[in-house]
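Colleague: The following blocks contain the structures, represented as structure tokens.
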Structure I
Amino acid sequence: MLTIFDGKKLFIPVLLVLVLFLGLAFCQAGNFTKALPMVMWPTAHMAFLLFIMAFSASSILRLRRGKLGETYGKWAMRNRRYIGLNFAVVHFTHAGLVLSNLTVTDASRPPEVLAVGGLAYVFLALMVLTSNNGAVRKLGAKNWKRLHKFGSYYLLALFFITSFRQEDAFTSLQSSWVAIASAGVLLIRFSAYRKGKKHLG
């Protein structure tokens, strides 16, 4: 069943959900400005979900826990590039919403927060631009892997840290699941790494 979302076809459900959510939020709020506070955290969470799908793909495949885990792992690895590109689309949409909120409302962010967040989008843009076989050949496999690995861990750290910035952080599952999932995906990566080391040993 997952094969119906292979490759570029994965953009269809992701964009459909994103556009429908934003459209409903704007209609409910009455105008763009009032809708901004309603859509910023949900779009960040949607982006994070896609991010951990791409980030954990190879680890889940290596661990192969049950038929479902193996089936999902194979699909995620096969489509990791497109999962990552969908993540970029949603996360850049989130960035546009945040910048709009800073422009049209009285909201503000400290310069250091903007700098740290801006660097994350620089890494994301570089990862998007190099998500092709030609870039791997030009950069070399080692340099390409370094860029994507460092960029991914930087993004994961930022998701984890920003989860503490919510006003109701850790008062419910809704406000704490990003931090819990961040820790969980690191555990999955570590478990897969240990399994790989055992096989080599």
Structure II
Amino acid sequence: MDLDAIREKAREMMADRPSHRYREVGYVYNHGQRVGEIALQLREMIFPTEPEYDQVILVGAWLHDIGKGIEPHWEYGELLVRQILKDYCPPEQLEQIAQIVGGHTLRKQKPFPFYVKLVQDSDILDHFGTQEIWLSFNYAARSGGTIETTLEYYEEKYNALVAKVRALLNYEESVRYLDDKDRFVREFVERLRLEAGGKLVQI
């Protein structure tokens, strides 16, 4: 598989495309690149004897959101990758990549191979920690929100969101990383709450 050519194809199709009115142009491309890196790290931790799946995992992660903008994006995305990659991948690898794209949102709804589960978890993990803060502030800036409305989100909705996605993770290692990201966000939000009220904070 020519990874450089596939990455360039992903960049051409996704890097300049708005996928969500409250996210920056190219978000799905950059998100996919990060998810690929996270998924490879998880594979090394959890399945250290399976490096032969790395290309499939990487390409599936890069393209998992290629269907964003047309829902259900995972089904549309699977159709797209089958067409786009038919000249780039052997049939077996193409089928595995299509499984990743078509299954990345269907967490715990049916049995999946480990390479799909790794991308499912990595997709969740990339939405938390510093990225979660970026997404929340970006949303506020683009929707006319304020510090106050952002703090309300963390007060009223964030806890339920974390609990929901935590239950959807496939591996204990993923849960540990999510918990660490969650701790960081909570510490940041508490400081934001204090400083938004004019308090001086010293660590």
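Only the coordinates and a few stated rules stand behind these numbers; no lab work does. Not measured: the values here are computed from a predicted model. Cβ atoms are built from the backbone, for glycine too; each structure is taken alone.
Colleague: From I, II, which structure was Cα extents along the principal axes in Å = 58, 39, 39 calculated on?
Modeller: Going label by label, the one that fits is I.
Colleague: Continuing with the same structure: For mean count of other Cβ atoms within 10 Å over residues 31-38, which of the structures I, II scores highest?
Modeller: II
Colleague: Still on this structure: Suppose distance in nm of label points 7 Å out along Cα→Cβ at positions 7 and 111 works out to 3.5; of I, II, which structure was it derived from?
Modeller: Computing distance in nm of label points 7 Å out along Cα→Cβ at positions 7 and 111 on every structure in I, II gives 3.5 only for II.
Colleague: Of the structures labelled I, II, one was used to calculate helix-only ellipticity at 222 nm (-39500 (n - 2.57) for each DSSP H run of 4 or more, over all residues; to 500), giving -27500. Name it.
Modeller: I
Colleague: Another question, then. Work out relative contact order in percent (Cα under 8 Å, 6 or more apart) for each of structures I, II, then name the structure with the largest result.
Modeller: Once relative contact order in percent (Cα under 8 Å, 6 or more apart) is worked out for each structure, I has the highest.
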